[in-house]
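Down below are the structures I want you to see.
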Structure 1
């Protein structure tokens, strides 16, 4: 069993704090920027930033779905960490300023993968699929804040 890691970044033409504020808005912005692979998105507690608990179903492939119950923390400025209560998955969202009017947003997903042959395929293909999904999330975020 090895750790699986998927990292996706996107340049956004908006100030870092505005991007972070939109990303941290689980009650308003998040539901609007999620692609079709996400369903059942709901805020259980909080709704903005650290302390929020949100749930959703992620349909990664036609045969692979994950029910997520994420507790959100903010261990550093412009950083959100979503820790899934149902698995080992941890998502870290980071926003870095690129001047006053641009930012880079990065999402890193890390989880403990399966062992054996199944684990080999998971480590090989799962990051690519998750990166495509996260690229769609980041494109939705960019659309929400670049207006």
Structure 2
């Protein structure tokens, strides 16, 4: 079974047809629902997704519901941003010159030896020193259709 952490960029791209990578994110999240890999997603995903959607014109209630619905993905373990995760993320941020939120997603993936799926090029490139990283499209190229 694949172990995955999905960055908020993938969820935002899936929600907004005009976003870069929308078709690939939609296909990837469809694959997630169909194959049910084990997901380790930081709780930071909720405010990240809700903020990105509402700031770009989505209805605030729709953005909020969409963000919270991420928790209903099959086989999902939500990773709380507790002191341990925050300290690991801080160390990764300093070592790899990462943005704070990017480091939190990488820390969550690293804690569970999960692969990180993201549309964020900087996070994907710098995070590759810590965990295996993919775009949704590249990830799907490594899988077989269910």
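Numbers at a glance
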{"read-out": "Of the structures 1, 2, the one that 22, 14, 6 was derived from, the read-out being semi-axes √(5λ) of the Cα gyration tensor in Å, for residues 46-85 alone", "value": "2"}
{"read-out": "Highest-scoring label, criterion being distance in nm of label points 7 Å out along Cα→Cβ at positions 62 and 94, among 1, 2", "value": "2"}
{"read-out": "For 12.1 (mean count of other Cβ atoms within 10 Å over residues 54-61, calculated) the corresponding structure among 1, 2", "value": "2"}
{"read-out": "Comparison of 1, 2 by distance in nm of label points 7 Å out along Cα→Cβ at positions 22 and 38 - largest value held by", "value": "2"}
{"read-out": "For helix-only ellipticity at 222 nm (-39500 (n - 2.57) for each DSSP H run of 4 or more, over all residues; to 500) computed as -16500, the structure of 1, 2 it came from", "value": "2"}
{"read-out": "Highest-scoring label, criterion being Cα Rg over 2.2 N^0.38 Å, among 1, 2", "value": "1"}
{"read-out": "Origin of the derived value 34 (relative contact order in percent (Cα under 8 Å, 6 or more apart); candidates 1, 2)", "value": "1"}
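Read the figures in this text as sums done on the coordinates, not as results from a lab. Remember, predicted model here, so these are calculated numbers, not experimental data. Cβ atoms are built from the backbone, for glycine too; each structure is taken alone.
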